[in-house]
Structure P
Amino acid sequence: MDFGLSERAREYLGRLQEFMDTHVYPAEPVYAAQRAELRAAGREHHVPQVVEDLKVEARKRGLWNLFLPDAEDPAHGLTVTDYASLAELTGRSPHLAPEATNCAAPDTGNMEVLHLFGTPEQKERWLKPLLNGEMRSGFAMTEPAVASSDATNISTRIERDGDHYVINGRKWWTSGAADPRCKIMIVMGRLGAGPRQGVGENTTDPDGHPYRQQSMVLVPIDTPGVEVLRSLPVFGYQDQHGHCEITFTDVRVPVENLIGEEGGGFAIAQARLGPGRIHHCMRALGMAERALELMCERAVSRVAFGGPLAKQGVVRQQIAESRMAIEQARLLTLKAAWMIDEHGVRAARTEVAAIKVIAPRVALEVVDRAIQVHGGAGVSDDTPLAEMWAGLRTLRLADGPDEVHVRSVARAELGRYLGK
């Protein structure tokens, strides 16, 4: 296994580093001020102008759509392993850098789905403007009434009625849906009349497999019957794009809005989540690196008990433990990325499950140590640490809770002994 950056990746990493230093980091206080102004004006989820300015600058520099190996704007040719290091760098400024480079979730996953499974018409209408950064999108899977970590529990109904599908259900944590630029959602629901799994009835569809019950359909957010009820806070923080609770009441969309085939939703979701989890994990490690830097800077500048905190053995241990944990998590994530490049998403599923647990856990521990070293400042908004902690703690639930991924790793490990 070779995790070394290709010459092309090193060149992009240098360009991205320069963009971060000269444009992104200086824009962070501007972003905070503009968000405060928008919030005061009752426009909580409108994008601050500085984000659009950064997008223009990034695109001029060719730092655009770097997450997509087959991207044509630019045709960068970066592999998943190459992009992993770029994702880590953007994670150091999570509100600005990913969106500035058109590499922000949930758009990245939605663009991957449309790129891999969309029809030519779907690509022209929805993928093209997403790749151009002209609009944003949402992904509606999780539901408040069921344990959505088990996709077979999903209760939203998608039923065929002539040349339309009719959708009824309630979703929440649909990221991006509160942003006025959000024009389209990918909605995952049960397509067909079979009984829902887990209610004491026959649990399979006509093909006899519970994972063939789910389908994905494109739903414009302004379709009649779509109602965005609220944007959910995360540990008291309101994301600019919003994480929304949405109801679908007799929502009608053309059958041409189906992505892939009926019953293919679960397989599409797995294809969507493979590279996407690499992105999430490496951005998490970018946050951890920045938190470690802040911890070290605080340790050498803050005096207590007759000397700088950096002289205290317990602080030194916290710094050392953080460095060692980050390095381990990075190597495991790069291994998963390499396996996707070399053998495909399916072959890397155990490694992807492992990093989904390890990377957020490590990053959360590092941020927590940094908060402790900062004292009261660490839990305030004077540093980015408290909001980082909130985001990373949430990441242990997003794209499936830790327990689901631990279960997957255990199943793969025990399979060697159980002959399965």
Structure Q
Amino acid sequence: MLKVYIENNLNFYFEISYIWSVFCRDQKIEFEECFEVESAQFKIGTHESCNIQVDEELILGIRNGDAKLKEEFIRNQAVFFRKDGTKDYLSSSFYILSCAQELNSNCVDEFGRFPFAESFQSKLNLERVDLVSKYFNKIKIEHAVLDDVSCSTDERSAVFISHDIDLIYGALLQDGFYCLKNGRIIDMFRVFFNHFFGTPSWFNFRKIVEIEKKFGFSSTFFWLAIKGKTSSGVNNADYDISKKLLQEELDFLDKEGAHHGIHKSFSDVSFPVEMKRIRTDIIANRYHYLGLNVHKDLIVMEEAGIKFSSRISFAEKPGFRSGYSKPYLPYMFESRRAARFVECPMNLMDTTYFNYLKKSSPEAFEDIQQFIDCHKYNSVISILWHNNYISAYKYKDYCLLFEKVLAYLKNNNFRCITPKEIVKEFKL
């Protein structure tokens, strides 16, 4: 057990204590915090005798959302320097993981999201790099005592598979128009018949389970509890989750080993109300359209009983919005502590490739394969595939792509992981 002293300076203690705890969990270091510097084996603070020196002004600037720090961070190629010219990997890790670059930012898109184009990842082409793990390894290597007590070993990465259920009945227009445009008149009438008299093409949850079972995987379905458009024109669900037909489908998915979460809507309806419309035991959340400010609603999620979140992601690009390839507890700047739920950021999404990057199925697979290969150890790769992309017409190639990705994961021995398992494994 490593005895660690962290200087009790209220300007930085909570931030440094937080990132140190994440570092030790990452590197599998057991430590005990001691409050007398003389009895410590490892010291963190402002004094030059400390093993890791803290720049008090830097942490204050990060906490206050100083915009100049972002410019400095980009200018220094994604790292902060101490006054003595050495690289400050611990503070840099905190800055990245806490998404501090988004503090006080007025740059948002139509869904209230921080745009990828405004990020340091975009400026430096670092969205696919697990910077935090890279810096954690540098900290360990720089300090022999940490290397000696670390129990970290390379482990095959896990995969978290999920589906956001935005639309069930949209196939009537989208698949119907696709068939008409491509001269598939019989298929067009089949889409119409299924919509009005059979099972709509995107009411395909049993097909999704069947596909995943072939490869030994299970997944989590995130459901919208609010139907219709908002006053600002944002679409929520085109289905009513309380209907008997859908509740029976959720029961079926339960029996098949699937999991359920809330896909928090664009609405003023509270988390508890929406969660009860889906299931009484919901612990997982992902915001609709990933529409969030990463520093808001943390308390609201905690109070609602959310234990697992998959919300911190860039819709426009695959990769790491918080610069880390593992689940973690987000930092709450307002209360200066770790949140009481685990964040598992989404890394790979069908809509990113189809809508934003305009990639064909073969092009998307090549890119996804490269991403997986780069992070095949010591990560949790989170993949989102919407139910409408697992269909027979407009998105047929992306349905086949989904199966191809699952086959690649199975053939390369990736284990599947659930929200409950992630919470258990990655809480501090």
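Values quoted throughout were computed directly from the atomic coordinates according to the rules given, and no laboratory measurement underlies them. From a predicted model like this one, the values you see are computed outputs, not experimental measurements. Cβ atoms are built from the backbone, for glycine too; each structure is taken alone.
Overview of values
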item: Read-out distance in nm of label points 7 Å out along Cα→Cβ at positions 72 and 184, computed value 5.7, structure in P, Q; result: Q
item: Origin of the value 0.70, where FRET efficiency 1/(1 + (r/R0)^6) of positions 16 and 112 (r between Cβ atoms, R0 = 35 Å, to 0.05) was derived from one of P, Q; result: Q
item: Identity of the structure behind 18 (criterion: relative contact order in percent (Cα under 8 Å, 6 or more apart), calculated), options P, Q; result: Q
item: Among P, Q, structure where helix-only ellipticity at 222 nm (-39500 (n - 2.57) for each DSSP H run of 4 or more, over all residues; to 500) as derived comes to -11000; result: Q
item: Among P, Q, which structure scores highest (criterion: Cα Rg over 2.2 N^0.38 Å, for residues 24-223 alone); result: Q
item: Per Rg/Rh (Cα atoms, Kirkwood Rh), for residues 8-87 alone, the highest-valued of structures P, Q; result: P
